[in-house]
Each structure stands twice: as structure tokens, then as C-alpha cells.
Structure 1
Amino acid sequence: MITIYLVRHGQKLPHAGDPGLTKIGLRQAKETGEYLKQFPITKIISSPHKRTVEIAQQITQVLNLKHSLHNALIERMNWEDQGITRQEFIQEWITATNDREYIPKYGDSSLATGQRIHQLVTEISKDSDHVVLVTHGGAILDYLRNIFGDEQMAVLRTQYDEGEDFRMMNCAINKVVFSDVPSLELLNFIDHLTDTSE
């Protein structure tokens, strides 16, 4: 049996590329680490993007553990090219969210993103009990949608100006316990945070 804690990165700087965290994002990371102290965490793995690495570093300091990086945890799409407008990027994002097999111009399909995270969870379940996976909001939702279906995620559906998407808050914790049947014990949990942001 394995329990995973899928943690979204904290508030990031608002630019394309590989932005780091804001001061609020760093505080959110420390508060997340403090909350996770109550669980017997044995391993921390993060996406290699700067914002997730900074979160993992804060959590590892609190929990006195090391962390590793894994490409399976990268975001479905990352806004890296400043020649692409934010609007163009968001339109591709919304299309990929609502058509899970759609392969966007700038990344992976929603379905494939969830599958690669599932493969990582399967690999680490052989030798770990309680694992924190620090990743991105879209990637978390892609994985949870693969495991639990859209009906269980419907509470996170939000209508934005650009279209309908799922809302995952910064430094939200999502706890999945695998036994005979996977159970979702925390979804978009943010009660541990002083400042919340999306």
C-alpha cells in the first residue's frame, strides 16, 4: 500500500519560461511542509521546473529529507516561448483540458500526462509508503481524472473568461491512498495556508 501527497507548486512569478516562486509562494511552501510533518513521509520527488524545485526544497528542510527530480511530473504544457501570447497558450490549454486526447502545440495531452504520473506512482510503490510528489496543477488534475474520473473532479470545474477548466490552488495538497481500491482523502486542500492564491 502506498499513500501519495500530490502538492501543487506555490504562487509563481507571472512570466513565461521557468519562473520561480514569489515571497508568498515560499511562505506557502514552508506552511505545506509544516502540515506534512504529521504524516510518515519517506520520499519527496518533484518536477524539475524551478517553481516545483523551490517548493520541494522548502518541504525537505521542514521534514529533514532529501528530494529527487523526475520528468514524469512536468506540467502538461509549460509557457516557455515568449513569442506565444498568454492568450494563445491559454486557448491551447483549455482545448487540451476539455479534449483529453488532444495533443497541444506546446506539450502533452491531458491523458498522456496523467498516464506518465501513474507510471511513476507504480514504480515508486514497490519500495515506498508515503511519498510527496511536487508537481503542477494541470498535471495533478490529469492524473486524478485518470484515476477517479471527471465526476469526482467536478467540484473543481470553474468557468473562466477563456473557457471552462479545473481550479487547483497553489500549494494545494491532494492525498491518494492506494489499497484494494484507490481513495481520495484530500482534494485541493488549502486549510494549512495563510495566503491562498490560484
Structure 2
Amino acid sequence: MYRGFLEEKHIEMEDFDNLSITHAARAELEKIKEPHRRRILENFIEHAEAETTGNYEALIESCSAKTQTYAVYGCNEFQKSIQPQDVESMKEFYHMLIASNVYLIHGDVEKIIVGDDSLYVEFMIHQLYPGEIIPAAFGFEFGEEGEVYQLTQRVATVFVFDEDGKGCGEHSWTDGETRPEQLRKEDPRKVPEQFWNNPIEGPRKKPF
């Protein structure tokens, strides 16, 4: 799949769809006939849908219980340091991802390539961040509780799979460390209602 080059720009909240990556992958699945490659793409779809809806149990079920290796390139040291290197740390990583409320992702997919034991996806990520997360995650001197920011950045990820077709790692690249202008403050009244009801921690205090 190739949609043509996508420009890095923020999207409006009325266009935010946390199932956008899943929709793109399902469209690609219709073109693939070979059973093993279909199984890999189907696992990716299960994984993406579970992650961006905050379904922790389904997310872990989509991952291999044999081995896990994650890596990120081009980002800051904090982001590098939290990447899981085994099954147990992968479970902890995804629990933290959902509980900290950074799991809501709209992805404008530019490319998907499905191989025999890996899958490449390149997309423009639009990820919602609670304001209080910003200083620790990116080292910026802004962001407060009750605020919501949209991160927009190009990301390329290679998903790797075990012999059973289950995901066993993600290796991602960005075009460098996140810059302040890639984070746009959003009107908290316009973000998806799901942002205010965390699947793990429960309801969040609304600033309005």
C-alpha cells in the first residue's frame, strides 16, 4: 500500500479516529491472498485495534509469549530507556501506555508492506497526550494537568513476528527528537470523550 507522500500537519479533533490504522490495514488485507502473510496482517490489525482502544487484555493476547524486543531510533533518551526487551517488560510497558492515557492514536497511514516475518508501516502519528505527561516525556517546560496536546510526527515502524505469526517486537524510527511545535494544545472539550474515561484508571477530571 502506498497513498502518496503525506505532509506533517495537525488534524482537527472532529477528524480524529483512533481506528484509522485498523481501517487502512483492513483495506490492505483484502488485497493479500497468501495465508501466512494474511495471518501476519491480521495479527497487526488485532494489535493496533487493541492498543488504540485501550483494551489491555486483547493487546497482550496479540503479542507473542515467547520473546519481545522493542527499539526506537531518533527519539530522546527517556523514550529509548522504556522500550521493553522481554515479555514481562512488554506487559508493563503497555499497562503504562494505557494507564498514562497516551494510547489514543490517529494514524494517517502512508505505506504498509507485509512480509513473511515482518511488517513495515509508515504513517503520520496524531497522538493525544495529557498535559502533565509532557515535561517527563519530552523534557519541555510546558504542560499541566487538565490540558491536552496533539503530537504530530512521522513514524516508521517495523513489526516483527514469531513463527506462529504473533508480534514479538517493534523497531521504530522518527525524523529526530520531538520538537515543541509538533505538540499542539487542543480544546479539552473537543477531544474524544474516551480521553476522559481511562480503561485502567477510570474517569479523569475534566477541566470544564
Structure 3
Amino acid sequence: MNKVYQFYCKIEEVLVGAGFVIIVALTFLNAVLRLFDMPIIYADDISMLLFSWTAFMGADVAMRHCRLVGMDIVTKKFSPKMQKIFAMAVYAIIIVMMVILIKGGVKIMQVNGNRPFNTLANFGIGYGAVTAALPVCGVMMILTALTKIGKLFRHFSDDAFTLKGDVNDNTLGEENAGVDQAPVNLDDPEEVR
């Protein structure tokens, strides 16, 4: 089961990365081609479609890698067990919010799902393809939150365990920027130049 979940996570990360690259490439290429009066007619709509999916899936990937915005000013003053209780409460709130968003997303799909999606309607793609991102990715984020809660339960008595420490991506994040370089001495005018 763990290998299946890891494969699922890797596929999701690849899809997010590919979506982002396609959005940037399409937008750039369309801007260049407009200079020559040859715009890509479908570029804006494809970018909007990909943006909705990439943004929501990216939020799930960020949550899995403990990269969502968070403030631990108050919670870090508590014991490790209390910090885990707070984290489980936050993930429970996230699950409740995702359920609300899933219900809203399904309603939006029912109302606007069959509406033609601008130029992509020529290919049979309606707004349902865009609005489906909310409930589908909401379910994905619930799965991630449940996984995090499960890890916290399993390691509840281990005071050394943290969710951030459990993530194996020590090259990501602002706290690791410049890890491969020597620190800059701001008092040395030669280094500051």
C-alpha cells in the first residue's frame, strides 16, 4: 500500500510540474506569436483549465511536503505532544473545510458543468472540466490530511518525531536556500559587493 501511495504522490508531483511548465510555455509562446499576428487561439483557455488543476493539486503537494504557510510562534512553546495535538486539530479543520469545498464544487459542477468552455467547447470540453478540480483535489487533500493525522497518531509518544522531519526533501524551502554555499559575511565589503 505504501508503494502505491508513493507512486500516486510522484504522479501528482509530475502532473503539477508539467501543468506549470505548459502554462508558462503556452503563455510565453502565445505572447511571442501575437507579435507576428499569429496567436494561439486556445492558449488562454488551456492555461485557465490547467491553472485550476495545477493550483489545487499544487496545494496538495505543498501540504504533503509541509510547505503550506504556517505560524508556530505559539505552538512551539508547548510540549511535543501538545504540538501534535494542535497539528491534528488543524488537519481536522482542513478536512472539514475540504468537505465544504467539495460540496460547493459539486454544486458548481451541476450548475455550470455543461456550459461550453470558450474555445475549448469545440473539443467538447465544458466548464465541468475546470470546476471538477475543486472536488477532485479536495478529496486528494483529505487523503493527505488523513495520512498526516495517521503519522501523528503512530508517532505520538515519540517526542523527536515531527512532520517536517518526516519529509525527505531537505533541498526545498527557504530554510535550505544556499545550503551548498558558505555563509556570506556581511561585515566583509568584498563579499557584500
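Points worth noting:
- Each of 1, 2, 3 could give helix-only ellipticity at 222 nm (-39500 (n - 2.57) for each DSSP H run of 4 or more, over all residues; to 500), but the derived value -8000 comes from 2.
- Source structure of the calculated read-out (Kirkwood radius over Cα pairs in Å, 19.9) within 1, 2, 3: 3.
- Top of 1, 2, 3 by FRET efficiency 1/(1 + (r/R0)^6) of positions 27 and 67 (r between Cβ atoms, R0 = 25 Å, to 0.05), largest first: 1
- Parent structure of the calculated result 1.9, given that distance in nm of label points 7 Å out along Cα→Cβ at positions 35 and 139 is the read-out and 1, 2, 3 the choices: 1
Each value in this text was obtained by applying a stated rule to the coordinates, not by laboratory testing. It should be emphasised that the depicted structure is a prediction, and the values quoted were computed from it without experimental measurement. Cβ atoms are built from the backbone, for glycine too; each structure is taken alone.
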